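Laboratory data are not the source of any read-out in this text; all were calculated from the coordinates shown. Predicted model only: the values in this text are computed from it and were never measured. Cβ atoms are built from the backbone, for glycine too; each structure is taken alone.
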Structure 1
Amino acid sequence: MNEFWQTLISRRSDLMSAIWQHIQISLVSLLIAMAIGIPLALLVVRHHRAANVLTQITGVFQTIPSLALLGLLIPIVGIGTVPAVIALVVYALLPIFTGTLTGLTGIDPSLEEAADAFGMTRTEKLIRVEFPLAMPTLIAGIRQALVMIIGTATLAALIGAGGLGDFILLGIDRNNNSMTLIGAIASALLAIVFSGIIFILQKSKLRYAVATLALIILVPSGIGIYNAVQPAPQTITIAGKMGSEPDILINMYKDMIHQVDPRDKVVLKPNFGQTVFLFNALKSQQIDIYPEFTGTVLESLVKPTKKQKEIGTPPTQLYQYAKNDLSQQFHMTYLKPMDYNNTYAVVIKKSYADAHNIKTIADLQKVEGNLLGGFDLEFLDRTDGYKGLQSKYGLNFKTQSMDPDLRYEAINSGKINLTDGYSTDSQIRQYRLVALQDNRQLFPTYQGAPLMNTTFANKNPKIIVALNKLAGHISERDMQEMNYEVNVKQQSAASVAKHYLTTHHLLGGAR
């Protein structure tokens, strides 16, 4: 509990910023969903067949997995607030549309006939009779939609839109339960508070309810929309994959860029997600730079030749293959790589390895029938992942997919006995694990380097010079220690990155 309160106090400014971002995203989404859902219901209220079709369509929208929808939107509208809002609007349409439709179709026919007898026009009847009578059901639909939006908006953090999801993802990544709880509790409290306010409005007089609801929605939404459309200063956006290591690297990039030009505005997007999210965002110029690894380039991003996959190819040659292919196939510039090789590793508990005399991946054949592997989806689908373990090592054991941030917790608690990792992971040291020797050379070399579009590189030669100063630096031991400081000692990635750059004389007087 002490750790929870200390984290809450130390992160209070970040929390307030995240709450405000969360409210803006949620209310902008709600406003747009209302602007679509309510008119649609009015349009089809007297056309039962069309109403049924639209109800089915909005119902189908809610069955689309949120991560899949975000992944589909990134190549079209990029990253950040826009795809997050689109996804949230899609999910909010059903309760708003059906709430409005149910409210309007549930009106006593005798009241409709009385309005007609008084000679009211269609518009007059709608405003003076139908809407007031339908309002409780309509507001109930809005209330349900808003609660759903606030809960789902935590996923916006996966695509750099901010909000309370940043706290949850960061907590999971750093094994910091306090941060995860703070994000989850704050999101739940927001949903309860806004649900309570709308519930009270349901019981209020119509004009006061409508005026208050409009105020609650329009003020934050207006600010959010204004911030989204106003001309923004030119910025350099640097994104990183999930985990402490990409977070450290992008903070290094930021410091190196600021050293050559302190006027540059650098925006970091940590914990951005899987490789495909970042690569698509880079192709669509929604981000400018992200750290990528030679093995990932050759195995997942480009179309390499058989020669490039030959066993024993020197790391320098692999990098050159990756650099040339990225340039030719995608018009991207791949800068010089760092020293360490952050290759894949098959990881088991040291106690399990000692008990069964397992030192290499091939030795797993002794216990193949007892293995349960927990791998992230990317490893399961890669030829240099589980598929490679099957083809090159002849291994075929039970597996289950899991979030990369949870796999080490799972192996430590005994829920699985085998997982994928990286050679620089701090958890190998933290949980007394062992990375098995890849005696048949399944995993290629993974040297990291900044990746960017060539147009960006040509416009920013100073940035190229600055980032190339990292080439040849950072050993595997250095990187594992920095990961340990962030994940276990709970130091910030920014301070760890700056400390390394300063102590290795890469950052200093020129700034």
Structure 2
Amino acid sequence: MAVTDGTVSWIGEDRPARALHPDADIVDLAGAFVAPAFVDTHVHTTATGLALIGLDLGSAASLAECLDRVRRYAADHADAVLWGQNWDETAWPEQRPPTTTELEDAAPGRALYLTRIDAHSAVCSAALRRAAGVNAASDAPVVADDHHAVRRAARAMLTSADRHRARVAALDLAASRGVVAVHECAGPDVSGREDLRELLDLNHGVEVRAYWGEAVRTADEARDLLAATGAHALGGDLFVDGSIGSHTAWLHEPYSDAAGHGLSYLDTDAIAAHLAACTEATIQAGFHVIGDAATSAVVEAIERVAADLGGPAVAGRGHRLEHLEMVTPEHAAVLGARGIVASVQPVFDAYWGGENGMYATRLGADRARALNPLALLASAGVSLALGSDSPVTPLDPWAGIRAAVHHRTAGSAISPRAAFAAATRGAWRAGGVRDGVAGTLVAGAPASYAVWDVDELVVSAPKDSVQRWSTDPRSRVPALPRLDDAARAPRCLRTVHRGVTVFAS
């Protein structure tokens, strides 16, 4: 492969390459595997960095261990706010989150903000509750508006230096995982305008496309908001509902393990107004959608806007839906016909799917089997893009591809070729890059690629096995590494974006 001024200028055999480019600087990769670099379409950059440099509770095996980690972290850090992430009570023998009282015992008088793994609820200390103006005497996790208030109060206690160090750590991690671009999903209830402005001002080799999740009602509002925030689009975590783990996803039928149908943050009228405003303003829109009632509301809104403004106008904007976990065939057909992009997180299924997983506990086994139906979406013509929702799941594209291929529900997996394309070509397309070459390695494409140390490039498997990787040159996807459970994960040696090395091991 020859690269000239950041663009792939030639692909072919070694001998003619050297003859055609006698003065080139030659890099011998010694048999390493080269592939298009990844794009992660759903990231919370500062929060990812805070998990990397701060208190990550994701591996805590029990409530007792979680509290012990909090106690030790508080003893070693004098920060104004102790920011922890990723606890998951469904994996603990106690089967419950920490209480406010227990946090006070672990770190008396300190401001503690500890988010659940899905980031849609949190436990926090009495001091932080008081600072946020929510009930300081409650022992229950905060959700919905109370959670947003607590997160704003905690965010205000972080210094600019804290945020900078976190962002650099997150983007450095992305580069080391073969990622050259991330889609930041920001918003007033997620990270705030100051955080987004600082992120977009950061000089780093990993490209950032910013999504701002705040609803508008007119095209002028949409243009003004885009200009005021510096975002590239008005979507991402624009919440229609919450999450299944926190019992805040909006459902048609009640939860199996709790009362209620979850929460609705936007009704169909508000969804349609935002979608119409962005369509008229030629701005990409999008929504955070998880529960089936939320999906129904979004689909109804899409059809309303298509009827008013025309199907081609809607399809031409590349509007997208984040997560999209509960989808019927009827929903999928509409989304495919209207050119909607699905930004999906296959690792959600790896974490919480299966007959005994969190989804089955929250929804019952029958509903749980239908979650994250990647094959259904693809077969309906919905463009797929893979993301992590980091720090909810790790910023690790190969893990996402593996999870998409080995979906826990029979019939919901997609092929390795489709999964890889969704993490490369599909991810660029989800960010509005539709030049036909981004995310590939062909002449004329941006020289954005990663070099990998892998054990094996082709799995020896039966012809009908989903583990057989595509080597069809027409797909523009090279041979892919073996990623079954017994295989060693690929190790990134170098990441290059538009000809510039952004990571080298």
Margin query: Suppose mean count of other Cβ atoms within 10 Å over residues 103-110 works out to 13.6; of 1, 2, which structure was it derived from?
Written below: 1
Next item on the list: Kindly point out which one of 1, 2 the value 61 was derived from, the read-out being percent of Cα pairs over 28 Å apart.
Entry: 1
Next item on the list: For helix-only ellipticity at 222 nm (-39500 (n - 2.57) for each DSSP H run of 4 or more, over all residues; to 500), the calculated result is -10500, so let me know which of 1, 2 that is.
Entry: 2
Notebook entry, point to check: Comparing mean count of other Cβ atoms within 10 Å over residues 119-126 across 1, 2, which is largest?
Noted result: 2
Margin query: Once mean count of other Cβ atoms within 10 Å over residues 71-78 is calculated for all of 1, 2, which comes out largest?
Written below: 1
Checklist line | Which of 1, 2 yields 0.60 [FRET efficiency 1/(1 + (r/R0)^6) of positions 31 and 239 (r between Cβ atoms, R0 = 30 Å, to 0.05), calculated] | finding: 1
Check: One of 1, 2 was used to compute Rg and Dmax of the Cα atoms in Å, for residues 263-438 alone, and the answer was 15.6, 46. Which one was it?
Finding: 2
